[in-house]
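No value in this document is a laboratory result; all are computed from the given coordinates. All values reported here derive from a predicted model rather than from experimental measurement. Cβ atoms are built from the backbone, for glycine too; each structure is taken alone.
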Structure 1
């Protein structure tokens, strides 16, 4: 079972949406970092507008951290942007906080088990400490607000990626069952 979260940024200042570009880059082997044909290596991706896209199932082994131990034990969340040069948007931080809270509650992951990519590999990723930014800017969100964000993300995927759309609907169903 995955017991950690690792936070990333794309390192790109390209205009949104960035998900498709990252998926293509990862699917091509990310410049030789891994074999071709495996698609995006993040379980979740958050665009600048705060839309959450599910890239992989949480339990899948993905190549994201640069360490087999962390790849095997963690869920990767990536935000669109280069946070060494710019700030994440408020919408991204709100969505990240909501997503982390949901994953932490479902999996029993403590705040001490949330890592920045640079804490597990020599890199600048994700630029700023996203955990601190969330703590400083936003109080806890309600379940209703998390559901709205996931619904928006699901609608973007309905025709483009039906399997991901269905995964998000399953997640929404679990969230709605808690109300």
Structure 2
């Protein structure tokens, strides 16, 4: 982390915090969860799994330090304002020219997203009608700076699996009844 003009952080354009819920009755969904090299965000109907290596220039060591940790969406938003971050045991230290800000990890249980992902990725669709909100696709694409989306339909819950060209990151949109 030598030159302070070189950014060592999440990409400033990756506003993945916009996928998080703001519902205080669902506090864990107001956080970004880091697991197995991914940043997981959900607002309850839309879940996005972003490869940390695709949305940051963090080292493999720092990505491993994030495993199992949660940060609040507002903390993540604050981190984006700084060029340099350092992953600590209890949080992330963002360094500016004049001062430093520490975003603490939260001790919350994140919902079991693995089952939702597994079901969505392994299922085949039986439905012929799918409703897609353009705003959701636009939001997902803007989080990554992606130029397009590849949409696959899965069942049994008729979710949409959204992939992005040349990326491993993906999202799942649950169909609302």
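Observations, loosely collected:
- Across the set 1, 2, relative contact order in percent (Cα under 8 Å, 6 or more apart) reaches its highest value in structure 1.
- Of the structures 1, 2, the one that -6000 was derived from, the read-out being helix-only ellipticity at 222 nm (-39500 (n - 2.57) for each DSSP H run of 4 or more, over all residues; to 500): 2
- Among 1, 2, structure where Rg and Dmax of the Cα atoms in Å as derived comes to 15.1, 45: 1
- Highest-scoring label, criterion being mean count of other Cβ atoms within 10 Å over residues 14-21, among 1, 2: 2
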